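Values in this text are rule-based calculations from the coordinates and carry no lab data. Remember, it's a predicted structure, so these values are computed and weren't measured experimentally. Cβ atoms are built from the backbone, for glycine too; each structure is taken alone.
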Structure 1
Amino acid sequence: MWKELTSVLREQSGIDVLTRAAPDVQKARSVASFSIGDADFLLDGQSHRILSGAIHYFRVHPEQWADRIRKARLMGLNAIETYVAWNVHEPRKGQWDAAGWNDLGRFLDLVAEEGMHAIVRPGPYICAEWHNGGLPVWLTSIPGIRLRSSDPRYLAEVTQYLRRVYAIVAPRQIDQGGNVILVQIENEYGAYGADRDYLRELVDATRAAGITVPLTTVDQPVHDHLANGTLPGLHATGSFGSRAAERLATLREHQATGPLMCSEFWDGWFDWWGGHHHTTSASAAASELDDLLSAGASVNVYMFHGGTNFGLTNGANDKGRYLPIVTSYDYDAPLDEAGHPTEKYWALREVLAKYTEVPDEVPPGPVEASVFTVELSGTGDQQWSSAADSAAHVEPPTFEELDHTGALVVYEAELPDDAFRHGGPALFEVDEVRDHAWVSVDGRPVGTMSRTLHQRALAIPQGTRLRLLVEEQGRVNYDHRIGERKGLIGNARLDGRPVTGWSATPIDLASVARAAAESTGHGAGRARFVGPVALRGEFDLDAPHDLFLDTEAWGKGYAFVNGLFLGRYWSNGPQRTLYVPAPATRQGRNVIVVVELEQLGEATARFAPYPVLGGLEQ
């Protein structure tokens, strides 16, 4: 997906600006020192407080990086923190990509050009409500591999990954004339394991790759987490969003000397499909930040700007119930998903002004986006029949066995002749559906099976051919479910008898969207379409600008504008609009493609003036 995003950017700009070498900003900067003193961070030997904000470059259109970074400085911050998502840089083993959307070097250089420091957190595990916690599917699919451990197979891949990341980061360190002041080892590891050999290997790989700045760890301020998640020589920091005095006291018990730092100050929260939109009080967040800074601590605001889970990059949680994360990662942050300052921005800025010099310049407020409608026409029903182009499997293969990193696979099988010997419907069962399946018999829809609802069985009518369209809704990003298999898992049975002879066809959504965009379309004027179906429409703009695509009248599916995969939509809510970044649009003709899996109550694309991310918990 990320290479496709890069190619779109090149086409829109007309030049290969995103893959050329990043400007050598280090030459214009003097070498400085950054270290950890007895009580403070030290910049050239002088006491220094870190006031940082989190921006994930892979969640923001590259042409908007500079704008978001500048607005962080205008709020009073002096540093930018980012995770590095391994799975966007190496979605396939050995195919490393650090250009376009993945140009970490360019992002760090833009931070430097704004006169700000940078903090890099390369994981390899990042959580971040991101697909698979940032770990590539090819890695987590290795049979028997022990993730986040000193397993030699895992460490061999991690070490190679870190070398590639640090080849970008090392020359940008502050003692090399750059702006990187801290690098984090792993991420909240104390909540997962206690393999100190693993942490030592990460430290050794980091130092061997030329990283000389101080190394940190982060854990929630819980005693066993802090005890298990760090090593002597690593500077422990905390992640929390409230009760600062209490959390810092716990952190101090485990970090006897040096500066206290909350390297994830949670100022908002994320959303999942079927839930409500999470917000937090701006005044409460400001008060908590004031408490933190008044105690002399440093901070990284998580998130300063959340951005978007474009494409299929959203993660999921499963603590007994599977909950996939929505497309928006607005996070109720100081800068909203479209990059506009919120009430929280001004509240935190006012607090920061008590502790640092805040620029007089202020960013502009939000403006209404264009409001218009686009009629959609069908481009052919997406039956995605697998009968002619897939080998037979005794049991339904997983996405991993098919080497498929997309969202959809069609499974089909002939039903046993005697399955309906009792004359009525028969019960179809599977060990587990990951994560959502639409079931039909002889082309007739008969129902759905949902992992979130713990549905593993469905009564089906008499017929000869069973078909399931299975969607991977997001890979779990937390705890020990990272790396789990997707698709139809385990045995499939009908009336207690095995169903065998399966065919399975992976669906390439990008190819479907490209074909739809190039289609002349048919069915124009139809009020409704039943999925799966791909639709397209065209609209003209006087100039590129942000848009908000209203999906409220649609069922479940995916949307693209000018080839940019905006992400998922679902009537299950809470999210009702998809953000279309201005650089993805263009002056003149624009093309929208919608891939609907259920049904469109209205074959019209409507664009709203503002984002609608869902109702709030009362």
Structure 2
Amino acid sequence: MLNVNQQQILQQANINLSVLTEQQLFEIASNKQVENLSTAELSEFLIISNALYRSGDSLITDADYDFIFRAALKKREPQHSLITQVEPEPIIVSKTVRLPEKMLSTDKAYTLKEIKRWLTRIEKSALSLNKTFENLIFRVTPKLDGYAAYDDGKKLYTRGDGTKGTDITRAFTRGLQVGNQGQRGLGAGEVVISKSYFKKNLAAQFDNSRNFQASIIKEKDLSPHAEEAIKSGAAVFFPFAILPNWTGNSASLLQDFETITKDIWHKTDYEVDGVVLEVTDTDIKQAMGATRHHHRWQIAYKENLATAEVKVLSVTPQTSRSGRITPVAELEPVRLSGALLQRATVHHYKMVIDKGIGKGAIIELARSGEVIPKIEKVLKSVSTQVPTNCPSCNDELIWDSDFLICTNNLNCSAQLTNTMEYFFKTLANNDGFGTATIGKLYEQGIHNIVDIYELDENDFKNFGFGDKQSSNLVEQLTRSRTEIIEDWRFLAAFGIFRMGRGNSEKLLTHYPLISLFTLTEQEIIAVEGFAEKTAKVIIQGLVKIKPIFDRIYALGFNLQISNIIELNNEDPLLLAGKIIVFTGTMQQGSRDEMKKQAKALGAKVGSAVSGKTHWLIIGEKVGITKIDAAKAKGVTIMTEEDYLQFIREYNH
């Protein structure tokens, strides 16, 4: 549970647990598994972790925040506000004030290759300004790991959200000095504590310097530890402008990159988690500007490689939202890059078998940059065990390439939110049932699609949705049933393994939807493109979804039934293998209808003429340019009437 100080921090910052419980919060922090979290859960975890970390009472380490949780959100939703905007400092007092100058975060790089890409962007900017890139001067400084603040000479401000912060001038009133005997008014910097002083005087009372730094600027009276640190000059506000630095051109920087960064990294007696590189030319800075999150003319380089030999205690299978079974190696606790690690994800069970990862194995664990702790190599292999049943629902697992898969998507608790979201997304005739909505419904005990369709407006309101949103969601549910939808799309929405939209459409051109559940493997194999192994898992999948399918089908969806083509193994489909493009205005039916008919006859329908196109079927009002292009590519050109006559002759 959150301690009293953590509760006060969140209360002061007006941050409430709305998606997660305290127990879930600590389970996530302990397990460091993000795959099964909804975006809403991941976002709330990041907001709370950020507030606690910046207030000195961390839930997780800064490295875990960046490399595991924030990296996961960035991969899932690159434009999420927690990624594109400055992560706010928790509000220390209620009143905020506008900062004299914006204080943004810093973009990060973890390899020399990324630094070179950044330099290329600066070179392009220099070229646009008619400046010689080779003559530009770059500055490299330590990246302090303290509490960000801004000193305008009169007041000291927290960074806040990058635009507005809080007045913490009281820190200077209490005796806080400027680092390196600097003057007031030098702008952005960080409140930091000497590493050597912390180790000697504070390590026994505080887990790390971050826990202590926040106490220096808090509104309440200073503790004796903080008073002494300020009095001795160990705790200071260090402006970025007077940090130790290296300057030189890009050629020198790249030639001695490793030496320069290592030297600067260790230039101060303060906690440092990287180095900051920036171009010094004012015109370049102005031209490159900034995103809402960081300045484009500046970048932080972080290299935090550490390895350790670790013993594997066990390998635990976990079911992901997509149904893949992920092996997680439970390890003897080891501290790497400042974080205590007790588990590492193995890519798949094929790797478990091939590498001999199991109880008693000795591995080399590595942690570097944004990479989640990973198994670098296996130093001692052992015999392994592979699960045969899903750890979530106990259904039998199948192999798909290197991965073990649970295909019981409609009844596997680990997959349910993903399955429900996938259903509405595949129907593509409704709005509002995305990750956040489905996640909220799941928490209220709504665990299958039929339950969602049985909800009324009052149910949604009782679950915490607003009046307007509740009304809209009910309307969208009605729309999804009444708006016409292809039968193959409806089938694909159930997420049967190996039954995506393509295979669903192909199967329903040969068998009616309601007859699929009585098909044999041989009947499925008779359809071109379905192999024996695929047919077997499709049959298994159909059996699993039958109960819920019947209930959903009974809701009365407005299905557009596919045209059935009788299978004839001795007489292949007329247009099998042909790539056809339809263009112009058709007189005897719409182009969509002609496309569906062509697909039913085995053709592949393209949207534009290419060198692989076999036939171009033209209606009226077709430009001569398109026809000439088809001729140049050797494409056979047929009028609508010629094409239909060809089809009629075949059918007779």
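Can you rank 1, 2 by relative contact order in percent (Cα under 8 Å, 6 or more apart) and just name the one with the largest value?
Largest calculated value belongs to 1.
Of the structures labelled 1, 2, one was used to calculate distance in nm of label points 7 Å out along Cα→Cβ at positions 296 and 608, giving 2.8. Name it.
2
For which of the structures 1, 2 does the calculation of helix-only ellipticity at 222 nm (-39500 (n - 2.57) for each DSSP H run of 4 or more, over all residues; to 500) return -10500?
The read-out comes from structure 2.
Please state which of the structures 1, 2 yields 155 when volume of the Cα convex hull per residue in Å³ is computed from it.
Computing volume of the Cα convex hull per residue in Å³ on every structure in 1, 2 gives 155 only for 1.
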